[in-house]
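Participant: Next come the structures, one after another.
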Structure P
Amino acid sequence: MWYEILYRVLSIINYVVLFIIGVPLISEIIEIIVALITKKKKFPKSDKKAKIAYLIPAYNESDVIYDTVKDALDNQDYPKELFSVYVIANNCTDNTFELAEKAGAITLRLDDPDPNHHKALYPLKYGIDYILEHDPDVEMIIHLDADNHMNKEFSSLMNDAYQSGVDFARPYEGAINAPQNHYTKACALFYAIDSRFLARARERMHLAAHINGSGAMMSRNLLLETGGYDCVCISDDTEFCFNRILENRKGHFVEEAVVYEDLPSTKKDTVARNKRIMEGNKGLLKTKLIKMIPMFFKTGNLSFLETFLTYIWLFISTIVFTWLPLYYVYLFIFSGFAMNGNIELSIFTPEYFNTIFWVSFWIIIGLFGVAILLFGVIASLVIALQDYKKMGAKKRRELIGLCFFFLIYMMIYAFTLMFGGMSKNKKWEKVSRNTNQNGK
């Protein structure tokens, strides 16, 4: 019968899907276990202090830039003469430049009429080139977004890593407003799991850190060796990281250094943010990420394989929440009718579908109940109990819901990634901020 042939075809497709999902899932489960049983790495405290330049690209950020600059300049436990804040006002039509200057930043204008250059990478390139040329004493450049705040120890901790020989590093990516609503919780959980578990595991397993975004530290030596900020796509931070991994350079994770981000709090802003992620990563999949597999077989370096498996999740995560539910609903309905004799069979038997029904049932219990729900709940619970302050929560109970609604929040984030991946986003699209200030 045609519906039996359809069942066989869909079953074969599902086996392929399970394999595609299973390999990176197993990798992440191993990393979560490693993170649960190991302690964070601490770099030796150093009395030697390097000069740091914080670099902020800003496009019409008048609502947050003053507070961000003031926080960076006034709240770091680090000699004030050894760090400065640079703000690149990129094609701004508001008073971002003036507010950043008023707050104490070294402020530069970049007015580039080319619409293809209206991306964060261009002010970053401009700022990095300027600092390398005009501030020769700077040994580290740290990229911040216009809404970022840092913990007081951030500069000292990055300096400790640098003095230990680290040229490329990332912090723990926390949040200012995780408890705000479902969108902020979903986004915060996604980044917290990456920071608290996956990034810690990579550091403890001597794998290359995934350094992309707020708080990324790049040494002067590294930038001079690589010819500056050698990126061209909209996901420039990920591209820079991939370039370094493909050069067999290992970045590091400085876990106690925390950067706090103002997370998007609406569907529109979450999708807008994820447009940038998916648009850039689609290009990187073809040009950079695919190279990780032959590099793994050539060198045996697990960093290449781990990076590929982690980033491929961005593309297959929606399969977990689309194909799998639809297929197994279909399977249970079809096999239920078949094993009870409600439909005519010519290829299979009712006993076969009775076995399929119960085997599939226990596979779902095992795969989702143990591999996803169990580890999801444990990971979420650890974050809620231990890292709640890093998420912008004042009390643990504000984030306890992460443990019970883990899959829901992951579905929200997966679908916003999918929506972002389905649309084009060639320019720097502004995301609304949740914190307003008036520069006073």
Structure Q
Amino acid sequence: MKARSALALALVIHALFLYSLATGLLDPLFNDTTHRGAPGSDFFVIYKAGRNVLRGESPYRIDREEPPRSWGDYRYLPLSAFTLSTAVALLPPEAARRAWIVGSECLLAAAIAATFALARDRRSAMVGASLWLAFSPYYVGLFIGQFDFLVAAGVFGAAAAMLGLAPAVGAGTWVAATCAKWSGLVMAPLMLRRRRWLPLVIWSVLSLGTAAVYFSIHPADFAHFRATLMRGGFATPHAGNHGFQALISSTATFLVPDLFQDLTRWWDRMGFVLVYANLERLLLVAALGIAMWATFGGKGRQTVGEAVALWTSLLAVAYNEFWEHQYVLLLPGIVLLYLEGRRRAALAAWWPLALPTIFALVDRPHEAVVAATPMGYDNPDLFLLLSPLANLALHLCKPLAALGLFIAAAAPAWTRSGRAGAVTEPLAAERQGRG
């Protein structure tokens, strides 16, 4: 009965997400729906790249002021521009954005159907479906129109394929999603560990092969693409960045209160900035080393759920900039962990990540946020108006849960006994038993 109640509540919350897309009811709860422009600001970057292709122009020269207004960086491989971006650009802008939302909902329905197919029992299936439906970063992603839920669906499809559920469909979903946005490569270590070569080969031929050809013909686009990817390096703790590195950076203002007020003065504090930047790089190397050892050198082979949770949470722990909507990437691992029986670890991570942050409690009027944004920032930054304590509290909301998930997923590599590969795959074994 509790599982049915959870599913009913999750359906209500999800309906509220869709209602809010039309009314803005939930927008005050999130930085990205309040201070980062109109709905679809990220989607229209994708859209404009396709429109440029259709006009015979470069997909990497985005005019953010050209209607519909958008952000300006297209940082994906050429194949994505010539396929997905071009497809959505065949429609009028608003119709394309709505079609994108419908497509995301279809992918969500497919993920829920796969969850029911993988679950041991109906109760686990209903709770797993609830985890998909009531996850607030999904709403933020729908609002701004990003690729990340497409990638999450691809990750879950690849995992389901490894567990024996529609292998060709699942692997194909991963290839398609990773061709659109290459963060799907987070599954590569698990695929290599389990010798799932074919999806990696197909992706490499399609994405890297076309990129090599395109950039050899358009070297100026490669320079622009490379500059976009290489920009940054220090995790700025703006109000939309909720990775663990941003949490570390948020402590810097306790020591240098005006550190972020004028970026041109960073040279005066370069020693201090480098200390923090290198601390963040050290975290990246350490987290990557732990994940690699857990996957390739642990005492026993990881389950699929553990590996997916480990490598997706690594993005939030170690990546320089991890936006709130990107937490949908952690959802497949959380659902799989729950289905594998590690319910406490899954729910302990899901609750803080599913709920909104304390943003609404510390927000300021948009006009004040814009006025406080110094030269050098390309979007309004609420954190410049917050006290160091309020900024730290805002950034505590999600990274600690991601770190906890990372630790919970990595820990069995140290504690599990037996030779590598001796651990029974819970969901796969259950499916074989049912067959």
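What follows is calculated from the coordinates using simple rules that are stated; it is not laboratory data. Keep in mind that this is a model prediction, so the values were computed, not measured. Cβ atoms are built from the backbone, for glycine too; each structure is taken alone.
Participant: In terms of percent of Cα pairs over 35 Å apart, which of structures P, Q is highest?
Facilitator: Going through P, Q one by one, percent of Cα pairs over 35 Å apart peaks for structure P.
Participant: Who wins on distance in nm of label points 7 Å out along Cα→Cβ at positions 182 and 278 among P, Q, i.e. which is largest?
Facilitator: Q
Participant: For which of P, Q does log10 I(q)/I(0) by the Debye sum over Cα atoms at q = 0.13 Å⁻¹, for residues 206-317 alone, calculated from the coordinates, equal -0.76?
Facilitator: Computed on structure Q.
Participant: Here's a follow-up. Taking mean count of other Cβ atoms within 10 Å over residues 334-341 from the coordinates of each of P, Q, which one would give 17.0?
Facilitator: P
Participant: For the read-out mean count of other Cβ atoms within 10 Å over residues 166-173, a value of 18.0 was computed from one structure; give its label from P, Q.
Facilitator: Going through each structure in turn, the value belongs to Q.
Participant: Who wins on mean count of other Cβ atoms within 10 Å over residues 110-117 among P, Q, i.e. which is largest?
Facilitator: When mean count of other Cβ atoms within 10 Å over residues 110-117 is computed for each of P, Q, structure Q gives the biggest number.
Participant: Taking distance in nm of label points 7 Å out along Cα→Cβ at positions 102 and 198 for each of P, Q, which is largest?
Facilitator: If we compare distance in nm of label points 7 Å out along Cα→Cβ at positions 102 and 198 over P, Q, the biggest value is for P.
Participant: Work out the source of -18500 here, i.e. which of P, Q gives that when helix-only ellipticity at 222 nm (-39500 (n - 2.57) for each DSSP H run of 4 or more, over all residues; to 500) is computed.
Facilitator: Source structure for this number: Q.
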